[in-house]
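Only the coordinates and a few stated rules stand behind these numbers; no lab work does. What you see is a predicted model, and the numbers here were worked out from it, not measured in a lab. Cβ atoms are built from the backbone, for glycine too; each structure is taken alone.
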Structure 1
Amino acid sequence: MSIGISGFACAVGEDVEKPESVPGFAERWSELMPSTDFAAMGAGTFRRFRRPVLAYVLDCIADVLERTGTEPAEVDRLVLATSDPCLARLDPDLAAAVLLGAGLRSCVPALVSHLQCCSSLDALARAVGMFDDPDVGTVVLVALDFTPDDLARVRSFAVFGDAAAGCLLHRGAPGTVELVAQATAVDPEGLRGQDSFRSRQQAARAALARALRPAGVEPGEVAVVLPSNLFAPLVGVNALAVGLPRDRLHFRTIMERDGHCGNADWLLNLIDRESGEGWEPGSVLLAQSSAPGFSAYATLRAGTRTPRDGGTP
C-alpha cells in the first residue's frame, strides 16, 4: 500500500521578535546559563501568534488542501499533534471548531500528545496506520505549538516560537515523500527529570536504528536531517552522538527565523528545504525530535521528482 505525503504547509506567528527584547531576558538567561554567551546559541528571532490559535490551524489546513488540490469533503481523518504544555492551553471545543471552520464535514478528528516535542512524529506513524481502514483515503496531519508567556519562551536548550505546520497523506498517490519507518524510544531517566548525556544517547541510538533499518541505510547515508530547532551547539552534539553527519543538518535558517516551535520543527525544516535546494529523487530524509524522556525519528523516502521540479502533487 503506497501512502504519499505532500502539501507541506505552515502558519507561523506574524510577530517576529528578538529574544533579547523580552523584558527580563538578561536576568533569566543569567539564571539558566550563567557565563554563557547567548549570541553563540544561534537563536536570532522567534515568532509570536497575534490571532487566536484556531486561525492558524485553519490557515494551515487550507494551505495543505490548496497545495494538493484536495476538497475539504474528501478528508477522512484529521490528526492534531501538540506538546504537553500546549494540550492544557487548547480550547476543549477546538476539534469541533476546526472541523466546522475548515469544512471537513466527513472527517473524524484525533489528538496525539504526551510525547512533548516528539508528538508529531508519533502522530505521523499513527496517521499512516489509519489507512488500514479501507474506507480511509485521505488524512491531514497538523502539528501545533505555541507559548503565551514571552519570558517562558527562554529555556536552557532553545527559545520557543509559535507555529502550526502540516501535510496531507493520500492512499495510492505519489507524494513529495513516503514514510519508510518511524520509531520512538523512551528514556526512563528523562521521565524522572534525571536524564544524562548517556541516557539520552542510548534512547536516540535505539530509535534511530529502528527507524533506519527498514530503509537499509546507515546514518552516514542519510541525505538530509530535519532536526528540532534547539540551540545550534546542542543540535550538533546530538547529531554526533548518534553518528549523523553535521553537514546534512538542515535547521539554521528556520531556527534563526522562527525559534523552536515544539513538535512542528521537523515540518518547518522540511518546508524550508523543499522551498530551497530540495533533495535528490529517491534520497533518504530523516526527521528527528527529542524531549525529556523521549527520542523520535522518522525515515522518509523522497519521491521520483524533487519538489523544485514540481514533484509535489
Structure 2
Amino acid sequence: MRLQTGSSSFCFYLVPGFSLVALSCAIDVLRAANVEVDKKAFQWCLGGSSSTNVVSSSGLSLAATALTDLPDCDVIAICGGDWSHLFQCRKTDIWLRQQASRGKVIGSFSDGAYVAAKAGLFDNCRSTIHWKCQSAYRERFPALDVRISILEIDGNRFSCAGGTSSLDLMLNFVLQTTNPQVVGKIADNYFHDVIRGDDQVQHITSALRFAARNKPLGEALMIMENNLEHPILIGDIAQEVGVTRRQLNRLFKRYLRTSPVHHYRDMRLARASAMLKQTGLSVGEIALGCGFQSASHLSRHFKETYGHTPSQQRRVA
C-alpha cells in the first residue's frame, strides 16, 4: 500500500468494546511522528455511529463524532474488540461502502475485521484478525483470504491482530510519508525494536531501526518479515536491495552475528512457535504458513533450535 503525498489524516472508527491498547498505540505513533518532524504532519479524529461516548473493552469511554459530522479523512481504521462480532449497524455499513467507493484506504484493528468484512471491504484482499477469533472469523466469512499474520496490507486495505500490532501497522503508514530515520526513532521511543524472547523475532520495527543504520539491511529484513509464508531466495533479496549476496552476508554478520539464511529461518521458526501457542492449527498447517515444506521439515529445524518438537511444545503450553 502506498499513500499519496500528503495523505496524512486518519479517522479511527470506534466499535463498542474496542481495544484501548490498539487505539492508543496507533494514535501515539502519529503524535510521536509529529514531534519528530516538528510539525502537525498527521491529524486524526474519533468516529462512531452517533455523537456519543463509546465504551472500550476496559470500560473506559471516549467521545466520538457521528458519521454525518466527520471530516474527510485519507485513512479509516475500524477499531474493534471483544464484541465486534455482535455489532450491527446498517448506516455504518453504508458509510464504509461509500468511503470505499471513493478510493479511501480502509482497514481494521483487532476484531474490527468483522465489521470491515461484513461491509464487503475484504472481499478481494487478504485480512487478519486476533488469533482468538481466527476460527470463528473464517467460519463466518469462508470466502475470504484470511491470514494468521500479525498484520496485512493489501492494496488500499489493511488489518492487524490488535494490541501492539497496531503500532507496527502505523509505523508503516508513517514510513510512507517520512523516512526510515524518523520511524526508527519512533520505534526506539517505545522500546519496540528489541528481540522480545527466544521464540520471538525482530519484527517490522526492528527492520526500520536497522534501516536508520544501514538501509540495505533494513530493507532486507522487511522483505523477510513480509514473506515468511513464501520465503524468497537470499540472492533475490540481495538483488532487490541493491547489493551482492556476499555484501548482504557481511551486513548480517556485522549487525546480527548470523547469516541471512539462518536469520530468515529463525524468523519463520519464531512465528511457528508463536502460532503453536496462540492457535489451534495443526503442525502441518503451521508449517505451510511459515514457509516449511511439511510438518516433518518444520519439526526437524524446530528441535534443532529449541531442543523439542512442535508437538512437545504444544503439550507443555
Structure 3
Amino acid sequence: MRNSNIVFCEGLLYHTPSFSTRNTALKQSEIMKKLSILEIEEKALHMRREIIRMIHKAKSGHPGSSLSAADILAVLFFHEMKHDPSYPEWPDRDRFIFSKGHGVPALYAALALNGYFPIRELLTLRQINSRLQGHPDRRALPGVEASTGSLGQGLSIGIGHALAHRLLTKKFRTYVMLGDGECNEGQVWEAAMFASFHKLDSLCAILDYNKFQLDNSVKVVLDMHPMEEKWRAFGWAVREINGHNIGEILGAFEWARAVNNQPQMIIAHTIKGKGVSFMEHNNHFHGVAPNDAEMKTALAELGEPVNI
C-alpha cells in the first residue's frame, strides 16, 4: 500500500515524506556521540544500578537476564546504533528488537540514560498506568521498536525490518537480542533459515548466552550445544565473544557491519546476574526481585553505597 504519505511493508508503517527535511539537516555526530570503552563501562554500571532499583521498587521482574544483557545494550545504545532520542520515529534509525522481552529493565535503563524519557520514570516499572510494563510495549514508550516477550518471535520481527530496509532502500541496520532458552523455540530456526536464504545482511542477531532459562540451566532443559555450529549450518556468519568485554563487543559489531550477503549472529557468552555477586549464576533471581537488604548489598557492589 502506497500513497504520498505512507509506505506499508511487512507490517511496518513509515510516514516518509514528512521526515525528509529534517533528515537532510541531521548529521550522525548530532544524533549521538560515540563513547569510549571506559565511558561505556560506566554507562553499563549505571544501567545495572537502575535495573536493581526499579525491580526492587516494583517487587517483581527479572534481574538475572536484565543484568546479563547490560553491557551489550550499553554498546548498542551509546556507540553502535544510529538513533535520535528527540526523534524516535526517524526512518533511517537503526532498530533494536529485544526478543527476550522479560529482560526489558535493561532496555528501559538504556533508553532513559539516552534521554528517551526521564530517569525518574524507571521507578514506575510494572505499576498500574505506567508506560514501563513488564514486557516492552511499542505503543506505550518511545524507543521501543516491538512489543515482545512471547518468546521466539523477535527474530521474525527483525526480519520484517530488514526486508523493509531492502525494499525501501533505507539506510539502517536491525539488531535482535535473543535469549539462549528462547532458542528452544522452533520459530527461531524458521526465521534463521529465511534470513540466510534471503541474504539479509542488514540483520544482526545477538545471543545473550547466559546458560540459564526459567526452570533450570539450558543444558538440563534442552541442551543447545553446539550453538555456533547450528547457526553456521543455517547459513549465518557467526562470531563468539565475551559478552561483558566492551572491546570484544565493539569489535564484533564492527565485524558484523562488514559482512555481505549473510545475516550475522554474535554469540555473547554472558553471566546471568552479572555484577551482583549473589545473583551471578544463581537462577533463583531469574524472576525474583531483591529485598531491601539485597538491594543495598547489590548497589554497594555496583559502586553506590546506600542507606535504607
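Hey, helix-only ellipticity at 222 nm (-39500 (n - 2.57) for each DSSP H run of 4 or more, over all residues; to 500) derived from one of 1, 2, 3 reads -11500; which structure?
Numbers: 1: -9000; 2: -14500; 3: -11500.
Corresponding structure: 3.
Who wins on relative contact order in percent (Cα under 8 Å, 6 or more apart) among 1, 2, 3, i.e. which is largest? The partial results should precede the final answer.
Working: 1: 26; 2: 13; 3: 21.
When relative contact order in percent (Cα under 8 Å, 6 or more apart) is calculated for 1, 2, 3, structure 1 comes out on top.
Matching task: 1.9 is the computed value of distance in nm of label points 7 Å out along Cα→Cβ at positions 240 and 264. Pick the structure from 1, 2, 3. Display every interim value, and only then the final one.
Values: 1: 3.2; 2: 0.9; 3: 1.9.
For distance in nm of label points 7 Å out along Cα→Cβ at positions 240 and 264, the value 1.9 is produced by structure 3.
Which structure, out of 1, 2, 3, was percent of Cα pairs over 20 Å apart, for residues 216-295 alone calculated from, if the result is 50? Working shown, then result.
Numbers: 1: 27; 2: 34; 3: 50.
This figure was derived from 3.
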